[in-house]
Structure 1
Amino acid sequence: MLKPALITATSLAFASNAFARPVSYAGGWTLIEETDRQSTSALIHYSPSAKYSLGLKTEWDRREDILFTGVQGTWLAKRWFGEDHQANLYFWGAAGLAQDIDDNTGGDQAGGQIGVMADWETRRLFVSYRAAARDFGDLDKSVMQAARVGFAPYAGDTGDLHTWFMLEVDNRPDDKEPIGVTPLVRFFYGSALFEAGWSVTDDQPLLNFQYRF
């Protein structure tokens, strides 16, 4: 019984690293680009240990015409291993400068963001939840949350191309369309991950790319 459990835990640990989560292995660098129905962001971070990471973040809010640039820290608060599953809980925060761009004339403001992320997965099933709040002074104060469910049509081995089909539902109370529904497909191979989807709610793309160095 011990050997199968160790094999499963090892496979899940590999999958977790391949997902290029916001905390990598000690000494690892990760590049994360995310585009959802409202914003496009980029984060490059370094993990001094397997428990936390520090990085530089930029985020362009396309709807509110805000550009945020700052420093982000992420903490892996808890990781659970089961015989056939793994779960993770993260907290993060960012501080920097929020700038008005294009049609926004609110002026530059000091800005901050905080968030929480949690996920549970097996080699074939995936569930996640995230929530975030931001305070950009007079430019914007808002919150959001999103949940995902997904499944893999096959259980790939180490070195294989892994494929997931997912559905994301997000809630942005201040939005014209507060509830967003986005089906997407995820691929990861080695240290690279790519996601592509489309919001059926407001006709906007989801494009995410992550790479672990």
Structure 2
Amino acid sequence: MSYRVTLLNATGELSPISDYLLQQLEDLSLRLSDYFDLSNIDLTISPFDRNGAPQTGIGGYCLSSFRVEILLDTQRADIKNVIDKELAAVLAHELHHLFRMRAGENSVALGDTLIMEGLACHFERQVNGGITPSLFGKIKDQDWRPFYAEMKGKLTSLDYNFDAYFLGSDESRWPKYMGYWIGYNLVAEYLADFQGPELDLVGAKAELFYQ
């Protein structure tokens, strides 16, 4: 079975792409069902607020262990290209969060968040045929270890600046998406010696990946 898709379309902004979007989501469900049981999942699609969309034109949230939401910049003339290029990665990422939550790993301490995001980024890569997530386009050659060294004393803390570490609100100190890059690399180094399927780690404790 597949996820249940609901277009949140009171504004009508999704109407011009609705048929195309639904077909893409149906095709993706066939791919993603090779990894997870997608039944009992609500997938909602909505437009971004005016002027609230990121440059990529797409975003996502795991809202609970039963619901994922994808947001689209319906004002873009190239929104179908955005869907072609990024929908699979964003949906895979958020679904991984959902199944990690179902496995009982839903803490929001810094270390848990690093690993949660790192694992989800690796699942994106798996679904996309080994392509590194586009999130890392500007930092993929940057050494993550000095930034991780600054974080190590706070891994169990709930008191940290998510916007700075992960979203680039203070780029003079923390490059945008650095938290994701650190998590991705911590997971990559663990996977180098891991013998089982990558998805066996969906519910693994974050401490397993710390260095």
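Which of 1, 2 yields 2.9 for distance in nm of label points 7 Å out along Cα→Cβ at positions 26 and 114, as computed?
Numbers: 1: 2.9; 2: 4.4.
Of the options listed, only 1 reproduces it.
Calculating distance in nm of label points 7 Å out along Cα→Cβ at positions 162 and 194 for structures 1, 2 picks out 2 as the one with the greatest value.
Look at FRET efficiency 1/(1 + (r/R0)^6) of positions 42 and 82 (r between Cβ atoms, R0 = 41 Å, to 0.05) for each of 1, 2: the largest one is in 2. Given -13000 as the derived value for helix-only ellipticity at 222 nm (-39500 (n - 2.57) for each DSSP H run of 4 or more, over all residues; to 500), which of the supplied structures 1, 2 does it correspond to? The read-out comes from structure 2.
The numbers here are math on the coordinates, done by the rules we state, and not lab data. Keep in mind that what you see is a predicted model, and the values were worked out from it rather than measured. Cβ atoms are built from the backbone, for glycine too; each structure is taken alone.
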